[in-house]
1. Figure out for me which of the structures 1, 2 the number -10500 belongs to, where helix-only ellipticity at 222 nm (-39500 (n - 2.57) for each DSSP H run of 4 or more, over all residues; to 500) was derived from the coordinates.
2. On volume of the Cα convex hull per residue in Å³, for residues 36-99 alone, which of the structures labelled 1, 2 is highest?
3. Quick check on the output: 0.60 is FRET efficiency 1/(1 + (r/R0)^6) of positions 12 and 92 (r between Cβ atoms, R0 = 35 Å, to 0.05), derived from one of 1, 2. Which one produced it?
4. Name the one structure among 1, 2 that mean count of other Cβ atoms within 10 Å over residues 20-27 of 18.1 was derived from.
5. A value of 3.1 was computed for distance in nm of label points 7 Å out along Cα→Cβ at positions 60 and 108; which of 1, 2 is the source structure?
6. Once distance in nm of label points 7 Å out along Cα→Cβ at positions 28 and 76 is calculated for every structure in 1, 2, which label goes with the largest value?
7. Thinking of 1, 2, which structure, once log10 I(q)/I(0) by the Debye sum over Cα atoms at q = 0.09, 0.10, 0.11, 0.15 Å⁻¹ is computed, gives back -0.32, -0.39, -0.47, -0.84?
Structure 1
Amino acid sequence: MNTADRSIGRIDYAVRRRFAFLPLNPDREVIRGQDKVDEADKRWAADLFESVGKLFRPSADGGSGFLAQEFHPDDVQVGHTYFLGSRSAVNIKFAYQVYPLLREYYKDGIFLAQDEINCLLPGDVALNLGKPEDPNEVLKKLEQSWAARGGDGM
């Protein structure tokens, strides 16, 4: 389980000793290395993954960016499995799983911002995490983002 998920209940140390803990951090190369997925779809998914990943990185001025100081990116960053599959599958997962998770991070104070936080999708299409969006609107923005990149990411 993710380290962030462990906060819902402490597992007794005697029980925890019986499990191995293996770090599996988000990895763009897993997305790029998929079999049986169109090259343009892989590029799209990898670029979308990078767009989301920027929310968890330090700012250019050396500050913590949007991530609250008490969180480490490895503990809360969105994993690469959401970005596996065809472009249509990735878009559905983004609209119904990733975007709601990012909104929860914003509402719960994992992301901090003065005014708003924009997830800048590929093609420079902004998705404001401070304002709830219907999944159909998120899907439309993903299509705008795809079109702004020239349709195939080239």
Structure 2
Amino acid sequence: MRVAIHRLKYRNARALAKPLGEYMATWWRVRSPEAGMVVVPVPLHPSRLRKRGYNQAALLAQEFGRQAGLPVREGLLSRVRHTASQMKLDAEARQRNVSEAFSSPGNAAAGIRVLLVDDVCTTGATLEACADALRSAGALDVWALTLARAP
């Protein structure tokens, strides 16, 4: 899984999003999850998106949503502040790094049940910062699903 995620994220292996998204959807269906959710990928900052050329979380979310029969809303959340890479930061630094880095416009998420999708969860700081922004915009519930959890 580590090799697949690394290739998807850093080696432009976008085709891996299909089997990885299917894997996530299979896991999701087996566990009889909550219904009526909207899938929202964790966004990249526009400068990082330009550099990489794609958002691996968005690719996973699109495939997962298609397989799970859930709508995907990429514009519901945006990264409004460029942040340093989280890879070498400890838990406390990660939390500071992503604090207030995400936004959801006005009451765009009002009454919506959101499922955040990302590739890896390490400390949960990014997911929590995203959830804070979505709850501030009125989301009823915010859940998260990642392809992997870092040790």
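What follows is calculated from the coordinates using simple rules that are stated; it is not laboratory data. Keep in mind that this is a model prediction, so the values were computed, not measured. Cβ atoms are built from the backbone, for glycine too; each structure is taken alone.
1. Values: 1: -10500; 2: -12500.
It traces back to 1.
2. On the way: 1: 86; 2: 109.
Max of volume of the Cα convex hull per residue in Å³, for residues 36-99 alone: 2.
3. On the way: 1: 0.35; 2: 0.60.
Structure 2 accounts for this read-out.
4. Only structure 2 yields this read-out.
5. Attributed to the structure labelled 1.
6. Result for distance in nm of label points 7 Å out along Cα→Cβ at positions 28 and 76 over 1, 2: largest is 1.
7. 1
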